[in-house]
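Visitor: There are structures below to look over.
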Structure 1
Amino acid sequence: MSSEATEIPVPAGAAIVTALIAAETASALAATQIHAGYVALPDRVHAVTDAGAFALAAGADGETWGGNGVTVRLSHTEDGGLTVRVSAPNEALHRVRLHFGVRLPEGVTLLGDAFERGYGDLEWRGIVPERRFFWYFVSWHLASGSGFGLGVETGAAALAHFTVDQSGYTLTLETQNGGSGVLLGDRELLAATVRGVESPAAANGTSRALTQALCRRLCPNPRLPRFPVYGSNNWYYAYGRSSHEQILRDAELMASLAPVGTENRPFMVIDDGWQVNSGFGSALGGPHTHGNARFPDMPGLARAMRERGTRPGIWIRPLGAAPGTDESCLLNRERAGASESGILDTLDPTLPENVALITEDVRRLTAEWGYELVKHDFTTFDLFGRWGFAMADGYTRPGWHFADRSRTTAEIITGLYRTIREAAGDAVLIGCNTVGHLGAGLFELQRTGDDTSGREWERTRKMGVNTLAFRMAQHNAFFAVDADCVGIMRGEPVPWSLNRQWLDLLARSGTPLFVSADPEAVTGDIRAALVEAFALASVARPVAEPLDWRNTTCPRRWLTYDDSATDGDERVYDWYDPSPHG
C-alpha cells in the first residue's frame, strides 16, 4: 500500500476551518440567551407489538411505564435531556409513542427535518396535525420573538419523528426490523435521547440561531472535513456515459480552474458509469472489483487524476448486489412492492459475509486504488424499497425483516455506515440517499437534498435552493452539507443566467461546492465565473443566511460573508425562468 494512496494532505488553512466553526458557534449564541431546555416527562405512552396497540400504565414516579410485555424506562441526563429505554423480552416490538401535553401558543410556525434527503418540501408552516417532523422540530412565535426546539440525539437506535397538534406533541420511536417488529430478547434498548433548546422572548434570538443551536446540541461528535471541499462530480453532464480519458480531461479542467498555488486542491469525483455492471447511468451495483472496458485501470486513473492536480473521488452503490449473488444473501424484494421498478437485488447488511464484502469493496477503492473521497449512494432506497418523499405514512411495506431480527432498522443502518467508515480510513465520505441523523459523526459530508439537474432548471431550483436554506443549520453541526451540483452542459439546457446564480450562491454559502461541467461548455463567461467560484469555495467562510426563509420554500434574499461573520452583504437572486414551458 503506497503512502500516496492513503495520505490526504492537510492544507495550511485547515486550522482556519476549525477556528471558523468555533467562532460561528460562539457568535450564534453570544448575542442571544438561547439555552438548553429541560425535557419534561410525557403524560401518555403507547406501544405497538404484534399483539396490537395499547396504552402503557405509568409508575408512581412517572419514569417507568409498562403493560402487555413492554416496559419503557425514562430518565433525565444531567443537562436536562431525557433518555428513553425500552424492553420487550417476549414481544415483537414495532414502535413506542410518547405524548407531551405542552400546548403551543397561537400563531406559532414549525420547521422540521426530512428523514433522508429533502425533496423541495422543507418549510416553516403552522400546525398541521398529520405532518411528520423527522428527527427534530423547531417552534417559533414571531409575535413574542420566542421559541423552542426538540429532537433526538444523532445516532439513535430507533427511527424518530414528531407530530404536533393543539394537545401538544408526540414522539414516535420506530423500533421495527424492516417491516416487522424487532425481537429484542433480554436486551434493553436505549432507543433515543431527547434534547431541547429554548429561546425566551427576552433572549434577542432568531429562528435561525435557535435551529442552529438545536442541531449543535443534538450531535455531540460531528466528523468534519479538515478543509473546504470543492470540485467536480461528472454526473450532471455525463449521466453515466464517461471514460478514463474523459475523466482525465475533466480533472485537467478542474485543476485549471482552481486558485493558482492553492494547497487545497479540488476533488474530481467519478460518478456512476465506471463499474463493470454500470448500465450507462442506471446506477447499478456490484461487482466493484474492477472497472469496465471504458475504465480499464482504476488505480492508474486515480494516480493520473492526482498528477493533474486534483483529488480523486469515486461513487459506489454498496448494497447493490452483483449478478448471480445467492438469494440467501439478499433482502426480500417484497419490501418495495410491485409498483417500484427501480429496486435492485440488495445485500442484507446484517449477514457477516455481506459486511465483509462491503468492507472489502470500500477498502479497495481507498487503500488499494487510492481514491480520497467515496460517495456512497442509494442505501436508504435499497433498504426500505421507497424514497424519503414516500414515507409520510410508513417507512416500508409491512411484513418483511432482515436476517438478524434482534436489531432495529436504525441500529442496522448505523452499523452499515460504521462499516463503510472504518473501511474508508481517512478518506472523505459523502452520504447520498443516506439518513443524515444516523450518519452524523461518521460522514464528513451529506447530500442533503434530492438531485439537482444539468437538464432541467426547475429541478435545481426546487431541490437545491430549498435544502441549502432549510438544512443549513446542520452545516458543521452534523457534517458539511452538500446541496448538490451545478450542472453545466453544452447547449445550455439550463440557462446560464439561472445556473450562474446557483453557482454564485453555493460558492458564497460556506458549504461544499461541486460542479458538473462539460469541458466543451466551459468558455468565456462560464469559465470566468467558475474561476471566481472556486476561489471563493476553496477557503473557509461563515455560512450564508437565508433572510426570507420563513415566508417561502425557495429563499431569494441571502446574507453572505467574506472571511468573518461581520458585515455580511445581502444578495437577491432571481430563481424563476421567464421562458414558456410546455
Structure 2
Amino acid sequence: MATKQPTRGGQPPFQDTAPSRPTHAATPEPPAAPPLEPAYPAIEPDPPFLIPEPEWPQSPEPPTPEVQADPPATPQEPKLFIVHLTPELAPVAKVGGLADVVFGLAHELQLRGHHVEILLPKYDCLRHDHIWDLHEAYSDLWVPWFNGTVHCTVYFGFVHGRRCFFIEPHSSDNFFNRGGIYGFDDDVLRFAFFSRAAMEFLWQSGKHPDILHCHDWQTALAPVFLYEIYQHLGMTHPRVCFTIHNFKHQGVTGPQLLSATGLNRPEYYAHYDRMRDNFNPHALNLMKAGVVYSNFVTTVSPRHAAEAKDQGQGFGLEPTLHIHHAKYGGVVNGVDYKVWNPEIDPYIPYRYGLDSLDDKYKNKRALRDRLMLADSDKPIIAFIGRLDPQKGLELLRHALFYTLHRRGQFVLLGASANGQINHYFWGLKHQLDDNPDIHIEIGFNEELSHLIYAGADIILVPSRFEPCGLTQLIALRYGTVPVVREVGGLADTVFDRDYSDRPEDERNGYVFKDYDYSGLESALGRAISCYYRHPVEFRELMRNGIRCDFSWNHPGRDYLNIYHYIRDK
C-alpha cells in the first residue's frame, strides 16, 4: 500500500520546548516528513464543526470552588436513605456519562452501608437482560396531570445489585414508549411528568428519604414539587442534592408547563428568583429551578464549577450560580474499575498491571493487527469519543495530520449525532484508507474501545469544554498517557510532565491551555518526543497514570459529606 505523507504546509517546524531531561538510551526520533499540505476532503462550504471559539471573559486564575460540606467524621457515621432520580442508568438506559455516574455512585454508597434506591422511567428500550427479578411493586399510582390524573404502574428490579424502581405511565401520550430516551419535541413535558410521578410515588408509598439526589434538567422539577407541594402534605424530611452534568441542555420551555404539573401560580413561579429563564423573560428554565430549589448543587468537577460560574460556561446560568454560590461546588466523577481495569478486562487479549507493563505492548501489537496498521515502533495516538464540536473537532483533525508529520500512528473511534459531521469524517476515512498509519472507525464499538485504551500509547482529549471527562481517567488506568486541554475536569485530573508544580510522581500527562493549533502541537509534540527520546521517563509517566486512584471511593466520600452537611443545616 502506498503511504501518504500529509503534513502542515506553510507553518514553522515544531519546536520541542520541553525542559531538558537526562538522556537515556532511546529510539532516535525519525525526522519529520517533508512539508506537504494534506488534501482535505472536499466538503462545502466548511466542515460543520468549524465554529468560532467563544470569547469567554477571562479572570487571571478562577477560584476553584470547594465542596463546602466537610463535617468532622464521627466514630459511627449515620446511615442514610438515599434516592437517586435520574433519566439514565447504565447499562439499562444509557445515552452518556450520566448513566455511568449514577451506576457507580449508587454502588459506592451501598458499599458504605447506606440504603440506596434509584427511580427512572420504564422506557420500552430498557436493556432487560441487565435487570434481575423485575416485578410489579405498586399498581395503583395516580399522578395529577393537567385537570385529571394519569394511572401508573411502578416496577421493582435489581440492576447489578442496585435497587431500582421503574415508573410506567398508562397514557395515550406514550411518554416512554418511543424506542428512545431523548430527542422528542415534548421532552420537557415527558420528564416533567416523570418528576411529578416520582414525587407522587415517594409520597403515596410512604418513602421519606434522607436525601433526594436529582440529576440534570430532566429531574430538576422534583425539588420544586417537594418544597411547593409535598412539604405541605407532610413530606418534610428529604433534602435535595442536584447534580448538573451538562450546562448546555437546560430544559427551557414555555409557561404552559405549569398548568400541566399542578404549579398553578404562573406569576409566582415565573419570577426571576425562581424559574424564569435568564435570557427569555417569557420562558421557564428547569435547570435554573433545580439550582434555586435544591439544598446543594454540584457539577462534575471543581474546575468546571468555576468555569460555569465565572467564565461564561454556564450557558446563561452564571447570575443564578453567583446568587447561590454558597451551596454550589464540584465533585470529580469516578471510574468503575470493575469495568475499566487492564488487570481483569475480558475484552483485551493480554491483561496487565504495574508489575506486568510489558504486556501492554502485546496489546499494542494486537491492536495493530486488528486495525491493519503498519508494524513499526511508532507511537499510537488515539481519540475515543463523540464527534461533537464540544470535543474539539478542529484540533482533532489537525492532530491526525500532525501525528503523521511527527511519524506516529493515529486511531479514531467515534460517531456524531450530526449527519454532516459523520459525512465529513467518512470523507476523511476514505481519503486516508491507503495510509497504513491511520485507522478511522465511525461508530462505537465497546470491545474495540477497550483494546484501544490498552494498546495505544497516547490518548488525545482536545475539548473546547469538558465538565469532567471519562476518557482521560480510563486512559490513566490503562497506562495510556493523556494529552488534554486545560479545561474543566481535564485540568483537575491531568498534570503536565514538564510544567506542573506537582511532585514528579503525580505528573501523568501533557496539557495545553489555548484552543489553537500551536497549543495542541506543543503538548502532543512533547509527548511524541518523550516517547522517542526519553523512553524511561515515558514509561514512568505510564506508571504514574496507573497509580492514580479515580475510583468512586473519593467522590463517594465527597457526596456523603454534602449529604450530611445539608441534613445538619
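None of the figures in this text is laboratory data; all of them are computed from the coordinates on show. Computed from a predicted structure; not experimentally measured. Cβ atoms are built from the backbone, for glycine too; each structure is taken alone.
Visitor: The value 44, 25, 23 for semi-axes √(5λ) of the Cα gyration tensor in Å was derived from one model only; which of 1, 2 is it?
Guide: That value comes from structure 2.
Visitor: When you work out Cα Rg over 2.2 N^0.38 Å, for residues 204-531 alone for each of the structures 1, 2, which one comes out largest?
Guide: Once Cα Rg over 2.2 N^0.38 Å, for residues 204-531 alone is worked out for each structure, 2 has the highest.
Visitor: Using the calculated result 3.0 for distance in nm of label points 7 Å out along Cα→Cβ at positions 524 and 548, pick out the matching structure from 1, 2.
Guide: 1
Visitor: Still on this structure, please answer the following. A value of -9500 was computed for helix-only ellipticity at 222 nm (-39500 (n - 2.57) for each DSSP H run of 4 or more, over all residues; to 500); which of 1, 2 is the source structure?
Guide: Answer by label: 2.
Visitor: Compare distance in nm of label points 7 Å out along Cα→Cβ at positions 180 and 292 across structures 1, 2 and report the one with the greatest value.
Guide: Answer by largest value of distance in nm of label points 7 Å out along Cα→Cβ at positions 180 and 292: 1.
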